[in-house]
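Just so you know, all these numbers are worked out from the coordinates, no wet-lab data involved. The shown structure was predicted, so the numbers you read here are calculated from the model rather than taken from an experiment. Cβ atoms are built from the backbone, for glycine too; each structure is taken alone.
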Structure 1
Amino acid sequence: MPLSLPKIIVHFRHVLVVLSVGMAMLSTCLTQDSKCEFKAIFNFGDSNSDTGGFWAAFPAQSGPFGMTFFHKPSGRATDGRLILDFLAQALGMPFISPYLQSIGSDYRHGVNFATLASTVLLPNTSLFVTGISPFSLAIQLNQMKEFKAKVVEYHSGNTKGSTQLPSPDIFGKSIYTFYIGQNDFTSNLKAIGIEGVKQYLLQVVSQIAATVKELFGLGGRTFFVLNLAPVGCYPALLVQLPHETSDLDKFGCLISYNKAVVDYNNMLKEALSQTRRELPNSSLIYVDTHAVLLQLFQDPTSHGLRYGTKACCGYGGGNYNFHPEVYCGNTKVMNATKVTASACKDPNNYVSWDGIHATEAANKLTTLAILNGSYFDPPFPLHKLCYLHPVG
């Protein structure tokens, strides 16, 4: 089933051609330096949108992460760019700097508070015990509050000289993006099972809604909340979670886990709908990335890819190319033999990068679908508010 892009776009390579033609036509009316209603992006999230925050706090990332676009590790949990990166490019902004990165950051176009392994709910354990980040959504919100206070303080002091900080009025002219919740869903699956996880999902969506309200109080008016991906199609879960063949759908994805994700996404959509009624003069948009990624996993070849539920970077080969003891880029001695979870040579043919995270190719396709407007609820005229630059 093709994505909801313009009808003649079916193949990934065609996407680039048609989008480029469309952008060229649009440029007859709008110049490259046309103004955009939005001056910055403030992002809250986990590894799906972390542009280097986690590795700034805990330096360790190695190759082959970043191999496709940056040609070196860039703090991102993929081979290249993320949805957030493509969104920033489309809006004519530079990549959004991580809040925790002290060197080389430029915050004039926003801040990225996301870190790998973050959760919506406060973690009740340590990073070094379970791998869950200490930078939960509540901490990220506090960082945002501190950032705004420092910006206001800086400018109120009439400080002279150059600065990498935005002007104080930028907070009402920004898009606030959320791509978080996956770790709340997946981190406890092995311990308490899918039924146990379901018991606290309402708390997760309630916390997201509450955070939106707080950001509204800080001056935010435009919010994009991305829903959860179909984790039942992740190679990592297909390897690690016990199941029978009858537990899989015809595309090879775990039925019960994907159904639980749909239930969560419906709860999130309803919570945002209710919150929207409480926040006048705001745009609170539910972004259905799930629908796009599900199509990529189910029918990769229709979108210019080859592999859906097989990881590009991993060890073990077979249907999934994932081994829970040897993650992407790592080397370990197993059965007296040194093995390495290495990357494939053609990540542009894969949906899954490392068994958990999407490749740059999948992120790009997802972003193109989002920018088309078909996956916004309610509809949001982003293309009318900003000139959308081609993403290369």
Structure 2
Amino acid sequence: MEKTSYWAKNDLSLLFLLSIFMNGFETGGYQACLLYVGQEYDLSIGQQGMLAAVQLFATMIAPLLLGALADKIGKKIMLVIFTACRALSAGLILLATSSLIFAAGIFVLGFACSIVQYVAIAGMQDAYPLTRNRRMGYITAMFALGAVIAPLVVGLTLTTPWGWRSFFVLSALIFLVLTFCLVKTDFAPREEASPSELAQVEGGMYLKGVALLCTIMFIYVGVENGFCFFLNSFMADTLNSSRGYLALSLFWLAMIPSRFLCGLFARHRSRLIYIAPLGAALMLALLTSLTQEILVFAAVFVFGFFCGGVYPNVLTYVADFAGGRTATVTAAITVATGIGATVISASFGFLHEQFGFNGAFLVLAALLGIDILIAAMVPRLQR
């Protein structure tokens, strides 16, 4: 009886967690496959970069075009449609006979993943109003977990007759099963909202709070992308190290325990929301002064640990400011992350030319300093 009761409450949560896990799985897997895709289609590094940009562009425009739709027509239908689209996109990638067709498949995949990202997170908040803050840590940890596991799976698929395409075969099968489960599952709330939660919904959207959350994520994701894209080059140039890929893996790995801990200690969110960027800023500044590879590895891991705490703690405040329109607010945050990733990453080349790698990373650390100030304002906001 207890098992039945537990499953009845958490079945929907499991589907949301799996949806976000698959987003991380697709992201990490695509990054790992890109080299082999480029070899098959005889693409230059620049052309491979364009393929990567296709996914980023699709991820950015999806919530711009459809951000508020889930709050109008329902989160279930949105998740079902776009999870099915992910299966179709994987099929298109499998059948691609040219890089142009492959790019079309990746565009559909990126677009659908972006929709699933914000709708699943908003759905978790709506279905579990009493435990949503804790669950935000868990759901964001699933993305990092998927991103860590996927490259290992890609490595295994390279030994199969289909090579890298086997990764997308596996993805398509999982998406089909997930679509079926979403169709069969009732999306009714699994917890009854408290009077204070209902009052927040009736209060309407608090635009100042939403703007602060978007600004935090604009800066943070921009810094994260600037760091991750150029970490390998930084280590090669500064330390003469060819193991930047290992440091990058440590960065993503550190996010998993960080986000689970944010879920466990969600009651302390008012402090964690500014402690996370504070720790990240200090570690990034420290990183620029290190000259030994092993110390850089350690600093990158700790930096990733603090970075991992930014997103889940921001998400715990979405329902506070959304006024019942959780999908709309989460979509706005998703747009902000895409713009931040594009703008700050694109600016890194200029920063490097002016200040070198160390100076550019110090500028990124200073941007995180702005995040600290903004994050400290969020818990103090009153309607």
query = Among the shown structures 1, 2, from which was the value 32, 25, 22 of semi-axes √(5λ) of the Cα gyration tensor in Å calculated?
reply = 1
Origin of the derived value 3.3 (distance in nm of label points 7 Å out along Cα→Cβ at positions 96 and 312; candidates 1, 2) = 2
inquiry  = Looking just at relative contact order in percent (Cα under 8 Å, 6 or more apart), which of the labels 1, 2 belongs to the structure with the highest value?
reply    = 2
remark   = Matching -10500 (helix-only ellipticity at 222 nm (-39500 (n - 2.57) for each DSSP H run of 4 or more, over all residues; to 500), computed) against labels 1, 2 points to structure 1
